[in-house]
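Read through the structures below before going on.
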Structure P
Amino acid sequence: MAPETPDLSFVRELPLTRAALAFAQERHGDQRRQADGASFLIHPLEVASLLERSGYPDHVVAAAVLHDVLEDTDARAADLEARFGPQVTRLVELVTDDPAIEDEEAQKDDVRARVRQAGGYAAVVYAADKVSKVRELRIQMSTGLDPEQAAVKLRRYGKSLAMLEQAIPDSRVTELLRFELEALERLPPAPAERP
């Protein structure tokens with residue numbers, strides 16, 4: 001039996017987002033977040049909450065909930081379009097890694113280029129995703145993430161911030177990403193003590 005969709009205050013007045021939450025929960029299933037083993041659903045919910053609390057409309061918040069389903073589940077764009085329409089589907093596609101690109105760095109560059117070109121709502125979904133990912137990185141760094149892996153991620157997030165400062169310079173979410181990166185770089189977490 002599938003777990004009951006959580007009743008979260010920020011989605012109560014957002015019917016499309018509530019439907020997206022049920023879909024994402026079904027598709028992500030038992031996936032776990034790498035940083036702390038929590039339900040993976042925490043990540044897209046954090047992304048969606050950032051956007052809802054910043055005043056973005058229902059279809060943008062719904063896209064935030066769904067932003068990883070094409071990349072991390074068996075869901076297809078046609079599934080999204082049938083349930084959520086072309087606006088939501090297009091936003092999700094814009095922030096999804098292209099599986100045809102094998103090199104991970106090239107994949108990330110491709111997404112940044114697509115988001116930069118699209119701007120607007122795609123850029124804020126992307127920015128909120130990066131805010132959440134930088135917060136997860138802090139957890140990973142405190143629990144023993146290899147410093148080289150951390151440096152690669154920080155470099156990528158720095159490239160993302162530079163792109164977002166051009167695409168959506170006055171966005172509250174871009175400012176939040178800048179803060180999270182500055183805090184992580186200038187006030188890094190202490191590594192966990194090993195027994």
Structure Q
Amino acid sequence: MASYGHESLGRTWIWMAVLAVISILGGLFALFDPFAATLAAVFIAGWFFALQGVIQIIHAFSVRGWSGFFWSLGLGVLGVLLGVMLLANPLAGAVSLTMIVAVLFLFTGALKVMFALSARPVSGWGWGLASGIISLLLGVMILADFPASASAILGILLGIELLSNGVLFLFMAMGLKRLNSSSGA
């Protein structure tokens with residue numbers, strides 16, 4: 001017998017299904033037009049950084065007596081500047097963000113390989129090694145085609161992420177629908 005929380009959760013399956021469809025369609029759009037998706041990702045990042053910066057500046061002035069006032073103010077100003085730069089020149093922003101993504105893949109890949117090798121007696125360490133090698137290869141592939149890769153790589157990664165989320169949401173919606181059906185609602 002399902003608890004009240006599970007019963008009410010089961011009734012939300014339709015919203016999870018809607019979220020799945022939106023995410024899958026967004027992912028397909030991103031993969032069919034990765035350049036447009038890359039620009040969209042840069043614009044979203046630009047607006048996010050600008051908004052975060054404004055809020056950080058407001059926060060800094062709301063607690064002026066705080067010893068971290070200038071740090072908070074400085075971070076806010078940097079956020080606004082970064083956001084404005086991404087919005088003003090999205091192609092340069094795509095190049096910069098692509099370089100950051102490549103370096104992150106290389107860095108996290110190296111860390112995952114080292115972690116996996118240090119965990120070698122533990123069952124499943126090979127999955128960590130495989131994940132690290134994949135991250136390293138992705139970083140190398142992005143840099144090997146840099147800066148040309150900047151026009152599409154963010155859009156491709158966004159598309160894969162949205163599709164992955166959409167599939168997750170779809171399976172969750174199906175599970176919630178079964179939960180709803182089994183609770184008799």
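Which structure, out of P, Q, was relative contact order in percent (Cα under 8 Å, 6 or more apart) calculated from, if the result is 42?
Structure of origin is Q.
Which structure, out of P, Q, was helix-only ellipticity at 222 nm (-39500 (n - 2.57) for each DSSP H run of 4 or more, over all residues; to 500) calculated from, if the result is -22000?
Working through the options, I get structure P.
Here Rg and Dmax of the Cα atoms in Å was calculated and came to 16.4, 52; which of the structures P, Q was it taken from?
The correct label is P.
I have 16.4 for mean count of other Cβ atoms within 10 Å over residues 48-55, calculated from one of the structures P, Q. Which structure is it?
Q
By the measure distance in nm of label points 7 Å out along Cα→Cβ at positions 24 and 120, tell me the structure among P, Q with the highest figure.
Q
Just checking, which of P, Q has the largest value of distance in nm of label points 7 Å out along Cα→Cβ at positions 32 and 136?
Once distance in nm of label points 7 Å out along Cα→Cβ at positions 32 and 136 is tallied for P, Q, the winner is Q.
Rank structures P, Q by mean count of other Cβ atoms within 10 Å over residues 64-71 and report only the one at the top, that is, the highest.
P
Values quoted throughout were computed directly from the atomic coordinates according to the rules given, and no laboratory measurement underlies them. Keep in mind the model is a prediction, meaning the values are calculated, not measured. Cβ atoms are built from the backbone, for glycine too; each structure is taken alone.
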